[in-house]
Structure P
Amino acid sequence: MRKFLLLGISILLLAPLYFMFTGSFQEIYGLLRTPPLLIPRILTLANYRVLLGTPELARWVLNSMLTVGGGVFISLLVSFSAGYALTFNFRGKRVLTWMLLGALMIPRTAMLIPMFVEMRYLGLLNTIFAAFLPAMLYPFGVFLAKLYIETLPRAMAEEARMCGAGEWRILGEVIVPQCRPVIGILCLFQGVGLVNDYLWQMMTLRFPERMTLAVGLVSRAIEARHMNLPNPIGLRMAAGMVLFVPLVCIYCIASRYFTANPLRGVRQW
C-alpha cells in the first residue's frame, strides 16, 4: 500500500513536468487538443529554434552565471561569518538570535520595495550587482550555519587560537572545511533561488543586454504574442525546460557535498 501511495504522489508531482516537456515539442494544435495525448504524435523543434536563436542568449547565460556565482559566494561569506560570530557568548547574543529568527518570518515579497529603493539610491539598477546583492540578506543561511558550527568540536579551533591564528584564519581553515554538508545545502538553496528569482530580476534588470536567463527567456516568450508567432504556449513551455537545465546542474554540483567527509581539508595544527 505504501509503495502505491508513493507511486501515486510521484506521478502527481512529475505530471506537470512531463506535460511541459512534451508540450515544448508540439505545435499549437497539439497543445490545445482535448483530451491531451500522453504521447504526442507530431514533434517539432520550432519552439527551441526561436528561443535558442535569440542573439542575446549567450549574454543572458553569462549574466545568470555571474548572478548565481556572486549571490552564492556573498551568501556563504555572510552566513558563515555571522554564524561563527553568533556561536560565542557575548552581550547581546540572545537579542541578535531572536532578531534573526524574526527575520525568518518576514516574507521576501514584503522586502521587494525597500530593496528596490535601496538599489536605486545606490545607483545599482540595471546592473548585475542589483541582481545578487540582496542574497546577502539570507537569515536561514546564518541560522543554519550557526546551528551546525555549534555542533563542531572546539578543540581544533582552540588549538589554532593557541598557535596564534586569528579568527578569520580559524574560520577559513578550521571551521569552513568541516561544514561541507551545510555549504552544499546553502549552495543548492541559494542557487535555485537565484535562478528562479524572476520577479526581483525583472524589477531591477530592464535592458536586454543586462537580463538574466529567466528574465530574457520569459520576455522572449511573452513577445511571441506581439510577434504573431504561431505557438506562444509552446514557447513558454520550452523556456521552462531551458530554465530547468541549470537547476539540475546546480543540484548535481552541490549534492556531492551532502555526504562529504567533514574533516577533509581541515588544516592540522
Structure Q
Amino acid sequence: MARRIDFLGLPIDDLDAAAAAHELHRRPPDAPFGYVVTPNAHNMICLWRNDRHWREAYSAAFMTLCDGRVVQPLSRLFLGIDLPHASGSDMCMVLIKELIDPDEAITVIGGSQEVADAMRRIYGWKKLSLHQPPWGLADNEKALNEAVDFMEAHPARYYFLAIGGPAAQRLGYFAAKRGTLKGIGLCIGSSLLFATGMAKRAPKWISNMGMEGIFRLAHQPRTHFRRVFIDSLPIVWVILMARLRGERILPRHGG
C-alpha cells in the first residue's frame, strides 16, 4: 500500500486516480471486503463537524483518496502539505476503461436502470447486477442490511456504490462489518453518470484549476449553490485555523 499523509488528522493515501485504480486492481479478488472513500471539501467539513455517520464510516475505510481540488492549493499554501488529487470519477474511468474485464460480475448499488443499461451497452457489462435502495439509506439500518444482503447474493470483485454520502460510506462500513464479503466497494457518487455521458464534467483545464465546483454551479445553479457556498466553503476557515491555531479535521487519536 502507498504511504499515508496525515492531513489534519485525516489519513490520505498518497495516490493519484490512476495509481489508486491500479493499486486496487492488484489487490487479490478474494481479499476481505474493503471500501474506498474520496473525501472532498464537503466531506471533510462533515468530519470536522463530528458527524457520527461520516466519522464511523471513515474510521474503517480501506483506502482514502483526496478529491478536493480546492483543498489541494490551500493545503500547499497555508500548511505546506502536498496532497495528491484522486477524484472518484477519474479513478472509476481508469478502472472501467482499462482494468475491469467486461465479462466479470459487477454489482451496482444505487443509480437508475437507465444508467445500468447504458453501462451494459457502452462497456459490455453483461453480468451487471443492480440494487436500488430507498432514499434516506444512511439512517435506515434495515435498508442498509438489505443492500448488504444483495451484495452477498451478487458477489463481485467491484461493487460500485453509486449513491451520495454519507449513504455510500455507511453502506461500505456495514458491508465490511458483516465480514462475509470479498472485493472492493467504491463510494463513487454520480461517477457512472459521467462514465455514460449522462452528466457533463468540466473540461480538464477547468478541473486542473480547481474550478470544477464553479463549473457545476454555472450549469446547475439551483442544486450546487448550497454545495459550493454553504457545504464546502468552510474548509477555507478550517485550513486557516489549522495554520493559526492547530485546528484539525479529526483529533489526533482518530476518534
Structure R
Amino acid sequence: MRNGVPAQASLDRIDDAIELREEILPDEVAWTKARERASALFGLVPGEIRKGATVARLAADLKAKAGEKRGPLAELLRDLGPRVEALRVPMTAPRLATIRSAQSLTSDLMGAGNALATVETLAGAVLETSEAAMSRLMAAVEDLRGAVSVAPWDLIETAMGLGDHRRAAAQGLREKLAETLEADEHVIALKPVIRELQARATRLLAETTQPPPEPQQTATDEEVVDERPQTVLDAAEATHALDTLRERLKAEPRSRLTIAWRLTRPRQGE
C-alpha cells in the first residue's frame, strides 16, 4: 500500500513509502463455492489461485454483472405483476421466488463493501429455489423482459375473458398462462408460451360461429357423457384432441358420437 491505496511493487524495488500488509482472503470452501456460482450464475471464468489479485478481479466482475442484471430483473417482476395478480398466481410460485432471490443477490453484491465481502456474499447466499433456476433466469432475463414488455396482453386477456361458446378454449388460455407464470424458466420457457398464446388468442377471437344446436333427446333416451364447444385447432392441437376422443370411445364402446368438422388451410401463395 502507498498512502492507504494499493500500489505496484517488486522485490528489487520497494521504496520507503510502500507498506506491506497481509491481505485477508476467503477460505478455500468459500472461494471454491464463489467460483462455481460465478460461473453458473453469471457466466464468469474466475482464476483458480486464491490470491489477492484473483479475488479482487472476481469481485469487480461480480459487481459489474450484478449491476447489469439488477435493472432488468426489477422491470421483469414489475411487468409480470398485473398478469400474476389477475390470474392469482401465488407470490411463492417458483418463477417469482427465483426472480426475487436474484434481485436480492444482485443488490447484496452491489452493496458489498470490499472484495472479500463480495466473494463471501456470493458463496454464502441462500437461494430461494435452486442454482439451476437462477442460472437460467440470469442468462435470459434481458430477453424475457423484452418479450414481456412487448407482448400483446390486451389481445390475450380479451380472449381469456370470453364467456360464450368459446369459454372452454378461453379457460385453456388462462390455465396455460398461469401454469407458465408459476413454473421456473428452466422448466417452462416464458417467451415461446407468449407467442403460442398470442396465436391461439388470435384464432379464438376470429372464431365467431356459434356451435350447431344440440339434437333433442328424451330424458330416458341418452345422457351426454362429454361435449366441447366449437373452436379452431391447429394441427398439433387437433391431433391431441382426436387421440383423446379415440381413447374415450374405446373406453365406452356403447357410446355414440355426434360430430361436425371443417378442415382449412392457407390459400396458395399466402
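Coordinate-derived values only; no laboratory data. Keep in mind it's a predicted model, so treat the numbers as computed, not measured. Cβ atoms are built from the backbone, for glycine too; each structure is taken alone.
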Handout entry: distance in nm of label points 7 Å out along Cα→Cβ at positions 2 and 34 - highest-scoring structure of P, Q, R
Key = P
Handout entry: Per volume of the Cα convex hull per residue in Å³, for residues 114-241 alone, the highest-valued of structures P, Q, R
Key = R
Exercise for the section: Using relative contact order in percent (Cα under 8 Å, 6 or more apart), single out the structure from P, Q, R with the greatest value. Expected result: P
Fill in the blank from the handout: percent of Cα pairs over 36 Å apart, calculated, reads 9; among P, Q, R the input was structure Q
Practice task
Can you spot which of P, Q, R the value 24.4 was calculated from, given it is mean count of other Cβ atoms within 10 Å over residues 162-169?
Solution key: Q
